[in-house]
Structure I
Amino acid sequence: MSITTRALSEQLGQAHSAADAAMLDLVQSGTLAYFWHFAHPVSGMARERSNPAGYDYLETVTTGGTGFGIMALLAASERGFLTRQQVRQRITRIVAFLCKAERHHGVFSHFLHGSTGKTIPFSPLDDGGDLVETAFLMMGLLCAREYFARNQPSENCLRADINALWHAVEWSWHARPDRDALLWHWSPQHQWAMNHAITGWNEALVVYVLACASPTHAVAPERYHQGWTASPHFRNGNQYHGIELPLGPPSGGPLFFSHYSFMGLDPRGLVDRYADYFEQNRAHTLINRAHCLQNPHAYAGYGEDCWGLTASDSEHGYSAHAPDNDLGIITPTAAIAAMPYAPAESLQALRHFLFKRGSDLWTPLGFRDAFCPATGWVAAGQLAIDQGPIMVMIENYRSGLLWSLFMRVPEVQASLNSLGFESPKLQDSR
């Protein structure tokens, strides 16, 4: 894109719709660079981060971040930032690499070596399959399968390879007979030693949707009702800043809870016996913003145009920033990826990040991961799992593209029905 932040600033006096459209084009195309130009040259997968962090960051690629990146590439094709052929070729390269990469009962590790496909341990015990990261990857791949639906050899082959990866994931392996909830990790060395149950409310709703959707290794819907929703941290119902929060921890937790699974799952009208998921995500967003406006720690720089707490880098390392873990760190993806839920408030924050702080935050790979307005600290680089939601959730706000693709996946439709969800998208399929 040739548009500059200065040129956009000059357009702000014109009709807001035109200026906002140009601004969103700039932010989406700039963020796309992380997944297009900075992708690993061999695998095509998304690198975990763009700056050194105690490991070989140029060779470390991320499973979930690549799923988000695939969705970003589809948005880029639809927006005309890249051609359909360019995107198909890149995703074909990623899929071919994944078909040869190391897996653990069909489940990918959190990190892979971008040249060899070997597992890179995420932690001493986390050196095997990561079901949540794999679910984010499969969400992106299934969207690509729906997008490249033409009856021509290149697209037929891509869909077949995506199906091979999708069918190989042994979701049922993570459904242990002595546990109601699915387990997050399995290691060939340490087995189930991490013992981390996937229970709500957090970012992992799509894990249960896909686990019940699998045509080859499905789990029973009871796992959702007896494992995911049975957590003591699932239901809430309290009010914060005068806003009722149906689900989740006190004050909602970090905002990525309302982003990751809902990059594909369309929350508009999505309801089950537990919640209306659009209202859940909107309430979570507005509570997070209201906390920043109240600013109980009196951090300099917080305000109506500078808000948003979620997991990101900080001055003292990575942390899951939230109202109950407010370290003074603002993460651009938090407010920007909330655009479908609170568009006016999100756009206000985006204008601030781009025009008022652009010289500090905006780079050739999109926004830096986070900053501390009180101290002037700015993150050295970007993270794939934060860049992806910016690109994808802006697109869902603008066109609903990724929501449309994922919600029309036949296996997802059947799973949501079996789990007791209602949605206009499900009604349309009957």
Structure II
Amino acid sequence: MTNCETGGVQSFIRNSPLLRLILIAFLVLILQIPISMIEGVIRERQMRRDQAIEDVTSKWGRQQTLIGPMITVPYIVEIPEKDDKGVVTIRTETHYAHFLPEQVHTVGTIDCQVRHRGIFEVPIYEMTLDITGRFAPPDFSDWGIDPDRILWDRACLTQEISDVHAITNQVTLGWNGEQIGFSPGAGEANAENTGIHAALKGRMSAQEYPFSYQLLLNGSMGAFFAPVGRDTRVEIRSDWDAPSFQGNWLPSERTVDRNGFQATWNIPFLGRNYPQRWKGNSDIRGAIASSVFGVNFISTVDHYRMAARSVKYEVLFLVLTFATLWLFEVLIGVRIHSIQYLLVGMGMCVFYLLELSLAEHIGFLVAYLCASAAIVILISAYCIAVLRGIRRGGVIATVTALLYAYLYVLLMNEDYALLIGSVGLFVVLGTVMYLTRKIDWYSFGKQRV
């Protein structure tokens, strides 16, 4: 092949719009390598944050979930067994019946503060709960259980608490006018769960059983309750001004301002998926655990989650920025080298590192503004030199700034991200089609050979 032919082939490769698009697509794929590394950094920083939270909460108190109170009453079951010789013997087993209260009224105060482990913040709290209510007498009548087999002297009241080591007071049960001290553990029938229990021996002969006790608990991240009463009412007051109400029920009344929040839940038992009483070890425990409601004490913006979400749009950013540079090549004839494309793409990748590292110190919004402004200035200054014109560099600056503004709207409107993204892509595609509508693509490469 002659030098003339070789030069013609090289010129065709440089000027062919299709080959240029294929090369740009290849550069986008190459840039996925640093992007994947950045995603790894985000995960690593998130893991460090989680380790810092675990380090603080394991010593102070983890998220608290309270299930109870409930009464547990053992009873004897006789099981006949026949051996190989036909001799029948009676084997006895101890089973347990569980009864939930008619009414539970919980009034709580949660005083929050923020602890620091390095650069990471961990919301912790001190919670005071005054729990009152009423039990009806446990009813075995329709279960066919012999009354003489009911072990009333081993009945107990149980309050399950997810992190019992964070209890800070000696809890005393007010039971039908008497004072009974709680003991560690959730009782013999609930050994797999954590909590406290009070023995009710000799105190199960009344027509109703009003109760009351106060819990002082340390905790962190959130506080949750199970609606165990036929009528459950929970009133919480806190100085935390950014609550996130979670669970199967939202508060029926709530007030949130800069001084904190007040929230009230009123839950009738008809909205639950479990009865007021049951016997044996059934799946009802799982239903109760999944029915909790309460509040999380979280930052208004999780910058690790936001950083992870912003990285998901990096391909779109690279494609749109490269498409803008490619349009300069097509419409104006400015030659842009592949390395120059690559440097612009690397600059856009650095944005995600800046966003994350700054957000850990100054918050997500300010970090996003600083990181996007820095990258817009960097890329626009570089493109002024590459495109040989301030106005051309200004176009790139405008497009890049609009992209980052567009990304922020997507991040702040997660529910509408698909709609906003679809409309944005439609507008971009329409703009490219409009700007290139008069180009003769068949003769485009020949004009530059």
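Structure data summary
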{"item": "Which of I, II leads on volume of the Cα convex hull per residue in Å³, for residues 234-361 alone, largest value", "result": "II"}
{"item": "Label whose coordinates, when mean count of other Cβ atoms within 10 Å over residues 178-185 is calculated, return 19.4 (choices I, II)", "result": "I"}
{"item": "Structure from which 27.5 was derived, Kirkwood radius over Cα pairs in Å, options I, II", "result": "II"}
{"item": "Distance in nm of label points 7 Å out along Cα→Cβ at positions 74 and 346 - highest-scoring structure of I, II", "result": "II"}
{"item": "Among I, II, which structure scores highest (criterion: distance in nm of label points 7 Å out along Cα→Cβ at positions 90 and 250)", "result": "II"}
{"item": "Test item: distance in nm of label points 7 Å out along Cα→Cβ at positions 50 and 410 calculated as 2.5, pick one of I, II", "result": "II"}
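All of the numbers you see were taken from the coordinates with simple rules; none came from a lab. This one's a predicted model, so the numbers in the text were calculated from it and none came from an experiment. Cβ atoms are built from the backbone, for glycine too; each structure is taken alone.
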